[in-house]
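Below: a set of structures, written as structure tokens.
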Structure 1
Amino acid sequence: MGESRRLSKVDKEVIAVALDNMGRGDVCIITDDYSIQNVASFLGLKFRGLSEKGITKRFIWRFRCRGCKKIFKKFYPSCPDCGSELKPIVRKKDKVEL
């Protein structure tokens, strides 16, 4: 998905608590954070926005080197091949079923 560097420790804990409680009833994450919503949609968790509508598409992110143009699944502070900066790009968009 490529969201790991965008999620804080607390964001990951919110997702973990939702996953832990999934079998115990109707669990829904209430958040305006699009990265949390994106991960939740891939994990089959329900979510909704608090003051924003929420995502309508979920993204799979990749990282493209600005220098050599190589694409990586994982984020690096700089390209392992040429040392240039990596830019996040959307590899795939899927419609979110709400």
Structure 2
Amino acid sequence: MFYAGLDGQEINSYEAAQEEALRLLEAELQTSSQPEIQALAETVSDFQKHEVLDLNDLDNKTSEALSVSWFDDHHFVIAVMNAKESYQLHLEVLPTLDAED
């Protein structure tokens, strides 16, 4: 079980959680007026069009401004930081146990 944001939106699969994280990532990146961050937003948008989403591939296709760190098979963090460190964003996907299970 995964949850999105503070609203407690339940996400029932890792694949759906990954897609939601990428959707949130793109939305946040698009709000920036910095060219480097806008370029990342376009790359993330293009990446989401692939049938199979491999986050290692996203990490490899982007500049050092975006990195994916793995803590477990279904636990990762996407970190974005521009060269001047004036823009920083971290999105974490972490499986949780449903309180009723």
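Any read-out appearing in this document is the output of simple, stated calculations on the displayed coordinates, not a laboratory observation. Just so we're clear, the structure is a prediction, and the values are computed from it rather than from any experiment. Cβ atoms are built from the backbone, for glycine too; each structure is taken alone.
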**Message:** So if we calculate FRET efficiency 1/(1 + (r/R0)^6) of positions 19 and 83 (r between Cβ atoms, R0 = 30 Å, to 0.05) for every structure here (1, 2), which label has the highest result?
**Reply:** 2
**Prompt:** So distance in nm of label points 7 Å out along Cα→Cβ at positions 35 and 59, computed for just one structure, reads 2.9; which one of 1, 2 is that?
**Reply:** 2
**Value 1.23, calculated as Cα Rg over 2.2 N^0.38 Å, assigned to which of 1, 2** = 1
**Asked** The value -7000 for helix-only ellipticity at 222 nm (-39500 (n - 2.57) for each DSSP H run of 4 or more, over all residues; to 500) was derived from one model only; which of 1, 2 is it?
**Response** 1
